[in-house]
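Please find the structures below.
The numbers here are math on the coordinates, done by the rules we state, and not lab data. Everything quoted here is computed from the prediction, not taken from an experiment. Cβ atoms are built from the backbone, for glycine too; each structure is taken alone.
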Structure I
């Protein structure tokens, strides 16, 4: 039997760069919120059996309603468990709260995915799950197309790494659940802070594999991203 997967979708952020007056995951694209589009696509993966969404208290009821409707529409009612848990001050805190909801369940694999990244390639995510099941951890990423510069606080270039070795991390990021739990516990013990979950696994000395993602798998951050996502979802829903 294929391993069962849980998905954590942190949804407590406010998305100030969108300048919309409301959390960007709750913005509409067509008849559905961005969060709804993301969940709907995640539910197309048969391995997904548990959905955990860390949310701020004032959005929790709305988030639960959106997720429950997506599960019903996808005809996965009774197949997919749903938990909306408190979000944390930082993204790491939210993901850890989500992990605690999965700990002790039958879930063998866990994916962490951005709420505002609805245009991800399903085939690549399936491959990331397979690699995580065998090797412990895998993320979607794409090779850098441009020359990358490392710059200090004064704006001075300090290094130009070989572009052939530079990949840009995306989500979903997939892990055996014990790998990510151990990584979070080690980070808590050392005070290590990271902007993605793969960095925590690396810090805990786990090997993380890369599965090639897609240039289209954008994280909706600015108003201009909404137009691209709307067009992509029209053709790939």
Structure II
């Protein structure tokens, strides 16, 4: 791992309660799509460190980005106030929720802010012209909670090998989506060749546990075809 001081170069609002934070990237800051890193910022006059998945791709060479839901924690409040030019320290990379072209067909099951490493992987596949066939099932409460919606819309237009299916608890207003929760029927309908794919599951622990149960118990997939990442949030 490497460690370096850097600064904020952009803050982007993604939804009503989610922001992306971009930091200046050094030439030595290499990582794999889907990994995470440690970020130290000042919180109430003290240095505090948390870890976040890259929402940027290794191919986006000018910056490192993570994306977070803004909550009531002291760290989150400090992030919400951070501005361009502010200091940060980054230690990276870490994590095995990665993709570097190992599989011809993959499927993602994600919920909420768990979309961040998946966005990193999808952008990487497209930029590197790897050719992987990808299906994403992305669950959220409502349409306004969909993080990176415009980004994934553009990626689908750019890359025919990416299919995105939104699954919403509330009735969708302006986008095509399935209503309810990701379940066996939705997976079978959206990923008809599911038994031939490597699955990446990322989201809140209860969601990851539920998806694991569906894949293993209801769809009879084996442990080695499922890669998981839990987002506990803070």
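Here are the numbers for the structure shown:
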{"read-out": "Structure with the greatest value (metric FRET efficiency 1/(1 + (r/R0)^6) of positions 33 and 73 (r between Cβ atoms, R0 = 25 Å, to 0.05), set I, II)", "value": "I"}
{"read-out": "helix-only ellipticity at 222 nm (-39500 (n - 2.57) for each DSSP H run of 4 or more, over all residues; to 500) derived as -11000 - corresponding label from I, II", "value": "I"}
{"read-out": "Source structure (of I, II) for FRET efficiency 1/(1 + (r/R0)^6) of positions 89 and 201 (r between Cβ atoms, R0 = 35 Å, to 0.05), computed value 0.70", "value": "II"}
{"read-out": "Computed 3.7 for distance in nm of label points 7 Å out along Cα→Cβ at positions 9 and 169 - originating structure among I, II", "value": "II"}
{"read-out": "Structures I, II, by relative contact order in percent (Cα under 8 Å, 6 or more apart): label with the highest value", "value": "I"}
{"read-out": "Test item: FRET efficiency 1/(1 + (r/R0)^6) of positions 57 and 185 (r between Cβ atoms, R0 = 30 Å, to 0.05) calculated as 0.70, pick one of I, II", "value": "I"}
